[in-house]
Structure P
Amino acid sequence: MYYLLYPKRTYLIVSGKGNKRNVMAADWLMPLSDKPFLVGVAISPKNFSYQLISENKEFVISVPTLEMLDDVWIVGRNHGPEKLKETKLTFVPSVKIETPGIKEAAANLECKVIDTKKYGNYTFFVGEVIHYTYNKEIFPNNRPDVKKAKFLAHSSWAEFVVNEEKIYRKG
């Protein structure tokens, strides 16, 4: 029944360092606090990213846009690090952690794991965002330009939607 909560924004979770790294697509991600800036992501223990995050106690949240849809599909549908050879993703060094970010992403949030808890068949990793970088054209004046960004939202198994250009305001 979780599909009743969709569409949900899609993110890429980068884990690992050096030659031992992975990228997975994740919809089950949420902010938890702004002071300190905490985020949580639910990951299955069957996923290679789970192993890397458990070992390294860090991860990067990369914010994809429509231009990255093919790569989002590859890393979301396939398992293991060999799938990265099929993508056009460019890894860039992070500032505060060893896990890299993704150059093509609208933003990269560097996270240190501060808590882990198992819920059902998933584990919830809580990360403190200790540094972030972002595309200033997509986030001018500290807010997203939704007309320019085309952020991805997962609507069903193989379908994604993007935000429309119209902005609705109350008041």
Structure Q
Amino acid sequence: MIDDQDRARRELVARLRQLASDVRRLTAGFDDLTLRRRTVAEQWSLIELVCHLRVVQQLFEGRIDAMLERDAPAFDSYAPENDAAFATLIASHPGHEEVQRFLADRDRFTRRLETLTPDQWQRIGRHPTFGIFEIQFLVEYMAHHEAHHVYQMFTRRVPFVRGEKMVNE
């Protein structure tokens, strides 16, 4: 019999897969220029949101590595506005290739999560905002964070679908 924690972990992995599917669907059919266009002034474009999701996944995967390798590692808070590598990525004018990288990374990441043992899911880390937390909390946090940005993608693509004038036209 599958216990509640195991079921919850499997649902988290399925949720991450669904969110990736949403990203694929919400970016499909647009050329690179459209993906880079901002529909809301001073807010990220569709591709900037995808880049953010990929960078955060890489960050969290690194945290999971540290939590599996060391006892209760400490992590700093992340802020994309303080991340020079993120700024460089955005300045490189990414497009569909970045969506494909995100999707490939997500597939690899979710397959990796499926290999974690129940004890590994409970490995801990420390964070200035969240205190002591487990890998399971980190993955759930990631899913909620990502769902927020997928919603932003959904709303920011509306002008493209309706053929409305963009903020930078």
Structure R
Amino acid sequence: MNKPVIKLIKIKSLHKQSGVYSIEFAIVGGLFFILLFAILEVGRLFFVWNVLTEASRRGARLATVCNFNQVSMLADSEMIAAALFNNVALVANLTPANLKVEYLQANGSLATDFVAIDLVKAEIVNYQHQMIIPGLFLTLNSPSFVTILPVESLGVTRWKYTQCLPSPTI
């Protein structure tokens, strides 16, 4: 074959391949970005679980040293707000309804009066985590995060009751 014909054949074959790289990038790039967002979402999930663990721990700690409603044996809403980071939304959908504080006897049953309290249990319940991976809209039900501590002062001092209030916002 002569040179002009070979050159024409090469040009035609190159013209057939002109969109292949953009198709390959669309497939590989899409998979890469889904994987990238999945890795970021797993990191966010670990952060949320650490915040929920800390909220449970703070709730139990405050319940052991703060005054509460001794008639109904319920934690004060101010104490729960303080346990939930002073109403600062560190994670989405975490509300005071998710923190359950119980005052227990040594055998684990609910205490019926003030003098029977031996343990304080704080538990994060019914929290749902919304995943934000593009194209995958999943909601995960988190496990219960429980902290049980032995009772301390329960807010009673020799002269007064200790009230645990959220810190003032700046």
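Read-outs: derived from the displayed coordinates by stated rules, not from any lab. Predicted model only: the values in this text are computed from it and were never measured. Cβ atoms are built from the backbone, for glycine too; each structure is taken alone.
Which structure, out of P, Q, R, was percent of Cα pairs over 16 Å apart, for residues 64-119 alone derived from, given a value of 65? All intermediate terms of the calculation are to be shown ahead of the outcome.
On the way: P: 54; Q: 65; R: 47.
Structure Q accounts for this read-out.
Given -14000 as the derived value for helix-only ellipticity at 222 nm (-39500 (n - 2.57) for each DSSP H run of 4 or more, over all residues; to 500), which of the supplied structures P, Q, R does it correspond to? Let's see the in-between values first.
Details: P: -3500; Q: -21500; R: -14000.
So the calculation was done on R.
Distance in nm of label points 7 Å out along Cα→Cβ at positions 32 and 72 was computed and gave 5.7; which structure, P, Q, R, did it come from? It would help to have the intermediate numbers written out before the result.
Values: P: 2.5; Q: 4.8; R: 5.7.
The correct label is R.
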